[in-house]
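Nothing in this text is a laboratory measurement; each read-out follows from the coordinates by a stated rule. All values reported here derive from a predicted model rather than from experimental measurement.
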Structure P
Amino acid sequence: STVKETRDGDSFKTHFRITVYYRGVEVAKQQVDTEAGFRLVYRPDLVSAAVDPKTGLSLVSLPQPKGILDQTQARLTQRILDMLGDGLEVRVSANVVSGQRLGETKVFWSFCRSDNSRQPQEISKRNPDQLYLFRNFIQGIIRFSNGESSPPCSLFFCLGEKWPDPDNRPWDKKLITVEVVLISMELLKTIAVEGGASSLRSVELQVSLEQMDLC
């Protein structure tokens, strides 16, 4: 069943769909099937999927800004990439997705590209920050079945510039943004939309959540 496919023992598991944008233009898309997570880096020599042997995380390289005609944009983008260093680590552990900046480029985040809160959220370099709790998603899905708005199933990162923007500048004005979809959460959200409340209140899902102490 779908619910079982997203669980492994007492933990949720998910793959990731990563889309990279340079000033709102899609420049790369990749699916990461490493359930432990991934690390965003800038390594032009990395042409195929690779796993960091130390951490077990997939390495995902941002592309070179070759096709950018605006030379100022290209130069600034390249500068952010060059300072990325060991990059951004996104890790899944104990039903929590956490993020930690490892390089010099500052990284900011929210749940979506349309966030207009004007309150930038910077990812720490000292310690991993909790970004996404599966418990909150499940509670949100249950509320969604009762008519409230649906919970997010993605993370949205902005490299080298504040996000959400304090002046409410849109996401497609940012030099480098990265959207990360949590595929298992997207799948459960689709079930909720198509099947309605009955699919969410199924005995199997309730039992699964109780076993995970998520209810």
Structure Q
Amino acid sequence: MCVCTAHGDPHYSTFDGSHIELFEPCKYIMAETKISGHQCSFRVEVKNEKRPHSDHPKHSYTRLVDVRLSTMSVRLHRGGSVFVDGKKVEPVYTSGDVTILKDREWVNLTAACGLNVAFDGDKQAVVQMPKVYANLTVGLCGNCDGNAENDVEVHGKPFFMYPNIWDGYRELSRLYLIADDSDKPDTSRACEPPLRPYAANLWDG
């Protein structure tokens, strides 16, 4: 099983065990299949936010997780709210191959082909997928090919080769920066996506 997590303020642990630090309140591709339109295709997006009254007001925390599937879009929101195709639903929710359950503070989504996405409604998100997806995904979570180093490469250059590691984090995150369509979009320049971030066009529109 390939497991990727976002936790804290926020730290990302990739499928292969690399670590990424992001502090901007932007929206990113957390994990995405390289091929869209297949019943096993998916895209998981994460939206971060600043929390001025937290212990680390300059950092950002997970506000919501969007799961885009071939048959529907699901939003797991802060506080445990769940939206399916824009409409609020209550877990337990089942439709086709998709099941959404609530276990205490955690909301868990299970979809076709073994994909599982969970959010604690506060700052922790988890993406799990079987190894059949190995080397078939892109995003902050990497590709689950067993090589931790290529999870943190920017056009073939490891982020730790940048003069400042924070520059490396920034350049890596921009590969997966996408338009912020959340209920609390950030309009700062830092959150303006490139003309076309890698693979971002697969689910747009």
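When helix-only ellipticity at 222 nm (-39500 (n - 2.57) for each DSSP H run of 4 or more, over all residues; to 500) is computed across structures P, Q, the figure -7500 traces back to P.
Which structure, out of P, Q, was Rg and Dmax of the Cα atoms in Å derived from, given a value of 15.8, 49? Here the read-out was taken from Q. Structures P, Q were shown, and mean projected area of the Cα convex hull in nm², for residues 75-178 alone at 7.1 was computed from P.
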